[in-house]
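Each in structure tokens, the structures are laid out below.
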Structure I
Amino acid sequence: MTLKPVVNDPPGLAVRDALLNLGYDGVIGVRSGKHLQVYLSAGDEEAVRRLVDDMCRRLLANPVIEDYTFEVEPVEHFPLAESE
């Protein structure tokens with residue numbers, strides 16, 4: 001998820017300025033965001049897409065200020081849960 005283009009992004013501006021200060025003169029802009037991995041046990045890919053889109057709209061993203069995209073990929077096994 002990233003902030004919509006019309007929303008100010010102070011972390012992105014700070015990274016852009018730091019890159020410019022390090023001599024990366026070609027940097028025009030930086031937008032910060034967050035990356036989530038959600039593992040599901042669900043039906044077919046279309047069902048998973050509907051479910052994830054609903055999760056994004058209801059909880060994971062703030063649709064007022066953020067845009068989101070997602071990818072669906074099959075996995076062989078679930079990585080250990082953080083609480084384990």
Structure II
Amino acid sequence: MISSSATIGCNCTIRQNVCIGTRYSSEDAPQIGDNVDFGVGAVVIGKIRVGNNVRIGANAVVLRDIPDDSTAVGVPARIVSMLSRHAS
């Protein structure tokens with residue numbers, strides 16, 4: 001299920017049984033950035049922001065913001081890695 005109130009960026013991969021929804025009202029929908037990869041059964045609910053270039057693991061339950069360039073897994077989801085960008 002994907003809430004009609006949610007905002008989803010470009011190039012996102014949404015696998016089966018993913019839920020992107022609200023908690024209390026249609027104003028409570030997530031904002032999803034670009035290049036987000038949702039694992040099977042992932043749940044993202046509430047007025048949160050998922051950044052760009054994020055991976056969300058299978059069956060993860062995201063209840064808080066996820067910063068750009070990171071990977072989140074677990075119930076509730078926690079950040080397990082972040083892409084570091086080095087200046088060359």
Structure III
Amino acid sequence: MILSIPNGGLRDKRTAMVLKSTGLYAGAADLLVVFRGWVCFVEVKTETGTQSPAQKDFELHCKEAGIPYRLVRSLQEFQQLILPRDYA
């Protein structure tokens with residue numbers, strides 16, 4: 001199961017307040033991958049993309065909680081992360 005986390009994009013102030021009150025988490029990774037009890041947050045960046053300070057904080061919070069966090073820069077990197085070795 002792969003879920004996207006719609007944290008990005010421009011919003012008006014009211015919409016941002018509503019989203020924050022319902023669980024919006026600044027810097028949350030782009031994807032949540034769940035497979036057979038394994039959970040991993042995945043941030044997707046271009047080859048030159050960089051993490052924002054909020055994204056770096058989120059990564060640190062994941063690591064402190066013992067939750068895997070990966071940054072991938074290509075479809076191939078993502079496939080290597082989620083596919084069994086026989087399929088990657």
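With Cα Rg over 2.2 N^0.38 Å as the yardstick, tell me which of I, II, III scores highest. Walk me through the numbers before you get to the answer.
Numbers: I: 1.44; II: 1.02; III: 1.18.
Max of Cα Rg over 2.2 N^0.38 Å: I.
Taking relative contact order in percent (Cα under 8 Å, 6 or more apart) as the criterion, which structure among I, II, III has the greatest value? Across I, II, III, relative contact order in percent (Cα under 8 Å, 6 or more apart) peaks for I.
FYI, it's all coordinate maths here, none of it is from the lab. A quick note: this is a predicted structure, and the numbers were derived from the prediction, not measured.
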